[in-house]
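A short reminder: the numbers here are calculations on the coordinates, not readings from a lab. None of the values given here were measured: they were computed from a predicted structure. Cβ atoms are built from the backbone, for glycine too; each structure is taken alone.
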Structure 1
Amino acid sequence: MKRLLAFFKPLRDFFVKHPAVLSGYIIYAYFFITTMDFYSDLKASHFKNFNILERFDALIWMWLLAVALVKIIEYRSRINEQHQIHLEHEKELEVRKAQLSTAHDMIRALQHQINNPLTIILLYIQRAVRQTRGSPELMESLTRVKEGAERIAETLRAFSNAQGIETVESSVGRLARPVHNDDQSRAVDETGAP
């Protein structure tokens with residue numbers, strides 16, 4: 001049974017791919033059989049049953065049926081293609097969601113690991129600023145360190161609250177940039193995250 005199915009599978013696949021060929025074979029086989037029957041009746045009855053329309057009217061219906069079959073198979077193929085495209089889009093969306101979730105998890109872990117030492121740094125900077133009121137150079141240095149620490153904290157907050165991540169070119173190479181609701185429509189990460 002399996003050998004028989006294996007033998008007919010390529011034939012079936014060919015006719016599914018090219019249904020007009022199958023329809024043509026059926027129509028021409030019917031036409032051949034009907035023509036032979038018509039000539040044998042014509043020879044035997046000496047022109048008594050010369051009703052051609054009665055003999056060949058099924059060909060018209062078979063042709064219409066073949067056209068309908070081809071259209072149905074084309075329609076089914078289009079639906080299958082659209083379904084495949086839809087599945088690919090859903091899969092891509094799931095991948096993007098997973099990537100965004102992973103990025104958020106990584107950022108939360110970084111935030112947790114960085115915020116504790118950053119808080120200590122900011123506290124000691126405030127203490128040092130109070131103690132060094134007389135040295136403007138030291139005050140400027142401490143202010144820059146404080147601004148850098150606050151920038152780190154703000155960047156971590158921006159990434160953790162982002163709706164997506166995009167990559168941008170910079171002088172040091174590609175960098176990640178958080179995308180929020182207002183600019184999400186124009187940003188698409190090359191790694192797949194929206």
Structure 2
Amino acid sequence: MSHYASMLQKEAMRLLQAGFGSRFKSYRSTPAMQVVPTDLPMLGVYIMREKRTAMGHANHAEPKFKHELTMGLSGAVHADTDDQNKLYQLEEWMSEADDFLLRNANYVKLVEGWTGMDRQSQYAKVGETTLFEIRVEISCEFSGWFDPIVNDDFNLMHLTLQYPPGVDPDSVMEIIRIYEINQNLLKTGLSKAGNARDHH
């Protein structure tokens with residue numbers, strides 16, 4: 001998966017943990033192969049799949065893709081109980097999860113668009129524990145570029161201004177400028193133009 005997809009998953013987990021707090025006893029970023037009742041209720045936020053499609057011509061310029069990311073939200077409670085309110089409660093909580101993510105403007109604008117959601121409920125057996133689980137798949141899209149890392153030795157430019165013919169050197173100030181140019185930082189937009197030091 002891409003680094004940006006991982007960042008979106010981690011931020012979704014952070015927002016959901018902040019929203020639900022201790023209502024869920026445990027939170028997971030990977031599916032649980034074994035669950036015990038003391039872990040429940042449990043909420044998971046996973047990356048289900050990520051598809052990349054070339055933007056423009058695949059063999060032109062740097063690799064660039066339109067990413068289609070699907071994240072899975074999984075809420076689970078212990079199903080071996082006569083207290084059916086727990087099942088209804090989980091339905092309500094998973095509806096709240098939509099609000100915690102999709103009503104947060106800062107999170108919504110991290111991608112170019114939210115393309116769909118799919119929700120299903122099921123009973124599952126994990127180890128010796130029977131779960132009632134609600135799974136929500138949420139899909140979004142964003143673009144990504146892979147600019148090349150250029151190992152360029154041209155990192156320093158030393159410029160000395162010469163005096164015009166017939167000018168007395170003692171009557172003007174000599175200007176020497178040194179420009180530090182990091183080509184790789186320029187590629188990522190981290191270097192500021194005009195980074196110069198004046199020496200007199």
Please state which of the structures 1, 2 yields -7000 when helix-only ellipticity at 222 nm (-39500 (n - 2.57) for each DSSP H run of 4 or more, over all residues; to 500) is computed from it. 2
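Given a value of 132, 39, 25 for Cα extents along the principal axes in Å, point me to the structure among 1, 2 it was derived from. Kindly include the intermediate steps, with their values, before the conclusion.
Working: 1: 132, 39, 25; 2: 102, 39, 29.
Clearly, the read-out refers to 1.
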Suppose distance in nm of label points 7 Å out along Cα→Cβ at positions 135 and 159 works out to 6.1; of 1, 2, which structure was it derived from? 2
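If mean count of other Cβ atoms within 10 Å over residues 7-14 computes to 16.8, which of 1, 2 did it come from? It would help to have the intermediate numbers written out before the result.
Values: 1: 10.1; 2: 16.8.
Structure of origin is 2.
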Once distance in nm of label points 7 Å out along Cα→Cβ at positions 15 and 103 is calculated for every structure in 1, 2, which label goes with the largest value? 1
